[in-house]
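Nothing in this text is a laboratory measurement; each read-out follows from the coordinates by a stated rule. Quick caveat: nothing in here was measured; it's all calculated off a predicted structure. Cβ atoms are built from the backbone, for glycine too; each structure is taken alone.
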Structure P
Amino acid sequence: MYMKKACVVSNVIGNRDVIHNGENGFVCTKVEDFVKAIEECQVEAEKLTEHAYQDILKMYNTKVMAQMYIKKYENALNERGV
């Protein structure tokens, strides 16, 4: 995603959490799904790769992820009254 390449991934945890069909790539289960996704990438590559790249910058970079973890830990501590 960061390298602005079309993402055609298998349907496993992690992949399906980040890739959203037709928006920033494709999640596939069967061979036919992969073939169809690759064909669509040839037409929609620029849109898909730009959306994926923006997702990386806005949601999946280390600074953003660190802030999300800080908030989770702070919330957990607040719930415990610490």
Structure Q
Amino acid sequence: AVTLQCAFISEIFGGSVLVEQVFSYPGLGQAAVTAGLGGDVALLAGIALVSAALVFGGNLLANILYGVLDPRMRVGEGRA
């Protein structure tokens, strides 16, 4: 359940592109589409890097929470 909750962080970005295009809201998703269509490589790479960092952070948070919520999942503890 923890993994699924933290995996929704990446779906926020995918959903933002769709919602911003449908309702014509200015935002990060619309900026990504405009950068892709206009050939703005620097902006597109920056958006991809920030998105990847947030997804990585969500996965890292899920792994840390596993150790806190379930002591059997801690790294480095030997089996008896």
### Message
Between P, Q, which one scores greatest on volume of the Cα convex hull per residue in Å³, for residues 4-51 alone?
### Response
Q
### Task
Can you spot which of P, Q the value 14.7 was calculated from, given it is Kirkwood radius over Cα pairs in Å?
Q
### Query
helix-only ellipticity at 222 nm (-39500 (n - 2.57) for each DSSP H run of 4 or more, over all residues; to 500) was computed and gave -27000; which structure, P, Q, did it come from?
Q
### Query
Hey, mean count of other Cβ atoms within 10 Å over residues 20-27 derived from one of P, Q reads 17.9; which structure?
P
### Message
Once relative contact order in percent (Cα under 8 Å, 6 or more apart) is calculated for all of P, Q, which comes out largest?
### Response
Q
